[in-house]
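Student: Multiple structures are listed underneath, in structure tokens.
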Structure P
């Protein structure tokens with residue numbers, strides 16, 4: 001019994017997140033992200049009708065597909081954790097993304113909110129450094145939260161940072177999450193008031209360990 005448990009532990013400890021590739025993985029990652037962020041105030045302000053669940057889902061899907069285009073959409077090995085994570089300076093576009101953004105602008109956000117969303121993103125980008133890794137969204141299945149899932153997400157982010165010798169940047173508007181980052185090795189380097197809703201945006205960074213060696 002001990003041997004089989006030991007082998008299981010080894011397999012779990014060496015499991016790694018992988019890029020979302022199949023349609024099933026895509027649907028699963030989006031489901032996890034939607035469940036985690038569908039009620040976020042940071043999503044509500046952008047849509048025409050905040051009470052419309054479908055509109056709020058489209059905002060999260062847009063973030064997913066933009067991250068996927070940058071090879072930055074990940075799923076944990078147990079398929080209970082999702083991560084949107086890529087290098088800040090990546091610029092990608094495609095006909096699919098152009099059409100999706102146009103659809104979002106016309107039918108989900110409306111022109112006014114859509115333009116405000118663009119202005120907001122420019123504001124965030126003006127504060128955030130341009131060289132490093134961006135943790136855009138991080139989420140785990142609410143019904144299956146395990147240390148293994150959290151470990152894989154942390155391992156992926158930290159490994160990428162160490163291998164490239166680049167910082168990790170991440171933002172939050174949630175006080176509880178702010179405290180989590182403060183206790184997890186991240187340094188708060190900026191704070192701004194959200195220009196379009198009653199939120200504060202906190203900016204965090206984590207330097208790779210090898211910068212201190």
Structure Q
């Protein structure tokens with residue numbers, strides 16, 4: 001997603017777990033982008049409310065309550081506030097629902113979505129190799145996480161129509177991240193260059 005306010009460019013990359021969003025964020029940082037991660041906002045709010053991010057019941061209940069109180073786009077609202085404090089190049093990572101996307105589209109006109117795609121087994125292999133404490137321990141856990149992300153981290157099956165797949169389907173740019181890291185970096189660079197050259201218009 002790219003939005004220009006004056007000379008500011010805001011980029012968002014979306015994808016399912018293991019599609020390469022963290023790598024893309026690092027690549028954007030190298031190009032001078034300041035990164036806003038919705039996951040970091042979530043972790044900040046958990047810490048503020050004295051909830052461990054490793055407590056699955058506590059985190060789910062916290063997320064349910066904060067969305068019920070402030071809306072299903074609550075994390076996008078926090079991200080938008082942070083954008084106002086940033087400078088020329090900004091990357092927002094971790095958008096997972098059409099509610100969040102709709103909020104940003106309302107407040108940031110001319111948005112472009114960049115989607116990363118990769119097969120499920122390749123994505124699982126990446127997370128297994130990464131080995132973060134919160135990463136799935138086996139393929140069953142990974143499929144559970146994958147389903148949650150498809151629903152925008154909401155419980156009801158009906159929420160799949162508001163999940164990340166619907167953002168991916170409407171993406172302006174799609175990158176198949178099935179090759180090397182250098183190929184992904186090259187493709188990210190090409191997309192950013194193209195949008196800069198177009199003036200960031202929708």
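Student: Of the structures labelled P, Q, which one yields 2.7 when distance in nm of label points 7 Å out along Cα→Cβ at positions 30 and 166 is computed from its coordinates?
Tutor: Comparing all candidates, it corresponds to P.
Student: Computing distance in nm of label points 7 Å out along Cα→Cβ at positions 78 and 102 for each of P, Q, which one ends up highest?
Tutor: Between P, Q, the highest calculated value is found for P.
Student: Could you figure out which one of P, Q the value 0.98 for Rg/Rh (Cα atoms, Kirkwood Rh) was computed from?
Tutor: Of the options listed, only P reproduces it.
Student: One of P, Q was used to calculate relative contact order in percent (Cα under 8 Å, 6 or more apart), giving 20; which? It would help to have the intermediate numbers written out before the result.
Tutor: Values: P: 20; Q: 32.
Here the read-out was taken from P.
Student: Out of P, Q, choose the structure whose coordinates give mean count of other Cβ atoms within 10 Å over residues 94-101 equal to 12.0 when calculated.
Tutor: It was calculated from structure P.
Throughout, read-outs are computed from the coordinates displayed, never taken from laboratory work. Since the model is a prediction, treat every value here as computed from it, not as a measurement. Cβ atoms are built from the backbone, for glycine too; each structure is taken alone.
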